[in-house]
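Trainee: Pasting the structures in now, so scroll down.
Taken together, the values in this text are just the output of simple stated rules run on the coordinates, not laboratory data. All figures in this text were calculated on a predicted structure; none of them were measured in a lab. Cβ atoms are built from the backbone, for glycine too; each structure is taken alone.
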Structure I
Amino acid sequence: MGFAVKFWGVRGSIACPSPQHVGYGGNTSCIEVKAGDYRFILDAGTGIRNLGQDLLKSGYKNSHLLLTHTHWDHINGFPFFAPAYVPGNSFHVMAGHLMDVGGIRQVLASQMANPTFPVPLEVMQANLTFEDFRAGDQFSFHDGILVKTAPLNHPNGATGYRIEYDGKAVCYVTDTEHVIGQPDQNVLGLIDGADLVIYDTTYDDDEFEAKIGWGHSTWQEAIRLCKVANVKRLALFHHDPERTDDKMDAIEKLAQAQWSDCFAAKELTQIEI
């Protein structure tokens, strides 16, 4: 059945639908990973709404939803994930940063509680399972799928993921801040030898010092890390809402001039691993 990644939302911070954001897309973080006959969903930003509609059409009923963290741009599509309201569907929701502060179910339920949302979590009729773990844990799934995790440097915590299947690996490393001149060893260990790394490139190096403490990284740092880790391909991700299509085209061109094995992620693009 193959190994593939599809981008459903590539923006950070807030959705930005506009004529200037059509080429790359305006939805926030959501990625689908197809590993054989199984599906993983990475984050539940606004992009998960369209993914949900696609799952309904295909009849696919079971997935693991792996959350990097629970800032709004990564979870505010969850209440609009239509398959979660369908009896007989099953979704296993996992997060690695909330074990000591109430857990993932509580956070998602509070997002859907009055007075901020009119439909409570309990209305979702699918079989929903919630699991908290500590970033750094790893999990084995059927068909030889292995998921490894690592803690990321982000306010309130975040988790990076590595999904291994059929001798190949995809890594999802978003909402992480690097330290200038000090390659992040957690990230390097997670992405070592990966076939595709999806990395937080919200800023560039010239902007970065003014943004220290905001929890994000740069496309130049992504390239530096991927070269050290012998990564085969890099996807620039978590695009700042201020990056219009023209600006993203320019960033991609600059990045590819430094390292040809990278590209800027676009909504609805599917990458075969």
Structure II
Amino acid sequence: MTSPAFSVRFWGVRGSIACSGPGTVRYGGNTSSLEVRCGERLLLFDAGTGIRYLGKALEGAALDTDLFFTHTHFDHVCGLPFFRPFFEPKNRFRLWAGHLGEGLTLRRVLSEFMMSPLFPVPPEVFRAQLEYRDFAAGETLRPASGIEVKSAPLNHPDGATGYRIEYDGRSLCYLTDTEHVPGAPDRKVLALMAGADLVIYDCMYTDEEYPRFAGWGHSTWQEAVRLCRAAGAKRLVVFHHDPDHDDDMLDAIGREVAKALPGSVVAREGLLLEP
């Protein structure tokens, strides 16, 4: 199947922890992993358990690409040691993170994540060429000619980064692991979303559930709709599903979000969209 010139494919859509069972078959249980195609250029976002399956799909290809992290909580990095392209010497990757500070670097964080006795081998086991690139959320990145990646800090414990990818006159936003303040839209998020063709947003909870989880760093699908309307964004993708939200509940959310913002959908593994 030929991918559109500008597209996003979902390999992991779940939040917090991977989950499996009869209740997650249709939408999938892997944690965050996205594949974005900008013409011939490949960009990857987050390295949850879904990146293992993405790696199998990419196996054999010679890769020169970028991997952007929203943040480095376990559910967004735990698939990294199982990403097969990292073991191929012919491949080259640039790893980006914009949320770290106070002496922390992405290289250090990933090294300590893959440290005995938590993990049996360190990142040095990877044979691909890896470049670690720390930046400050808010910067604009240009990973390749014709591709602009804008960023903004998000409201999440330990920090997180939201991204807006612009290519060929279209725009895609990836805004996960961010918590809203009821009644006070996040101006940084609104600015990043302004007029976007497609917005992938942290919809971990519903408005009804949210008060029980205030301070946990996540948002709701209803807030996503409110933000999209305020920002003039065209379509919403409900993302980062709660492990306790089964397929039937996500079906129900999908019906509601499609009524609230026509053209919007709930993310599922394998879904391919063009902004």
Structure III
Amino acid sequence: MIDKPMIFDSHCHYDDNAFDSDRQTLIPQLFSKSVDKMMHASTDINSAKFGIETAGKFDNFYTSVGLHPENLDGLCKDNIDDYLKNLFSLCKHKKVKAIGEIGLDYHYEGFDREFQMLVFEKQLQIAKDLSLPVIVHSRNATEDTMNILKHYQPKGVMHCFSGSADTANEIASLGMYIGFTGVLTFKNAKKAHKACTVMPIDKLLLETDCPYMAPEPFRGTRCDSSMIEKTAEAMAKDKQTTLQDILKITNENACRLFDI
């Protein structure tokens, strides 16, 4: 059990509709119990504005600003620079600590690979110009993601990691972090455990991706930041250490990455 707030949820989405009924009571409740800090992962302009507004209400709530690859539908390629200019004007706020959630997602049919790569690279360049770390999303796009990351060499984290140990080693060689969700508690998570085992402990982060990816025994329910304790227990077994050590180390890692 956690005897004081130690959890740093490095990737959450409390703007999701799943929290509409109790968002205003849930977040302070989490902070009063096991959660120390939260990083809101933005997905578009409205999401970034939510993050900034919420960060103004809670001392230990931080936010990123970014455009998720799944949110490119409906955006005009000719006007993408204007959209990004408006989006990243929000980075002036003092609680903005990262560029994200950005990346590539080839999961659904009809994706525009070239447009996704273009927007990903533009946002990586903005992160470099602003000296901010990135929060990277990659699904079914490992080769393209890694090639782009090797070119730009950003400071940042590969979130919700589900890749191989070899890919984890590549990410570590770039000096980047890896974030693990509740997937680490799933019975069929052998690949995730191997990746966690080879990853340096000072490059590991804990995250929920809530309201998604709830760990066992909560799988299939709405996830929230308090559930990270179960993921931390699984990570502690992989790294042959204690729950308290994992919570402490991953908190310190996130604070270092996001300059908090």
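Trainee: Out of I, II, III, which structure matches 0.80 when FRET efficiency 1/(1 + (r/R0)^6) of positions 54 and 150 (r between Cβ atoms, R0 = 30 Å, to 0.05) is calculated?
Mentor: Details: I: 0.55; II: 0.80; III: 0.30.
Traced to structure II.
Trainee: Follow-up. Once FRET efficiency 1/(1 + (r/R0)^6) of positions 38 and 174 (r between Cβ atoms, R0 = 25 Å, to 0.05) is calculated for all of I, II, III, which comes out largest?
Mentor: On the way: I: 0.70; II: 1.00; III: 0.45.
By FRET efficiency 1/(1 + (r/R0)^6) of positions 38 and 174 (r between Cβ atoms, R0 = 25 Å, to 0.05), the leading structure of I, II, III is II.
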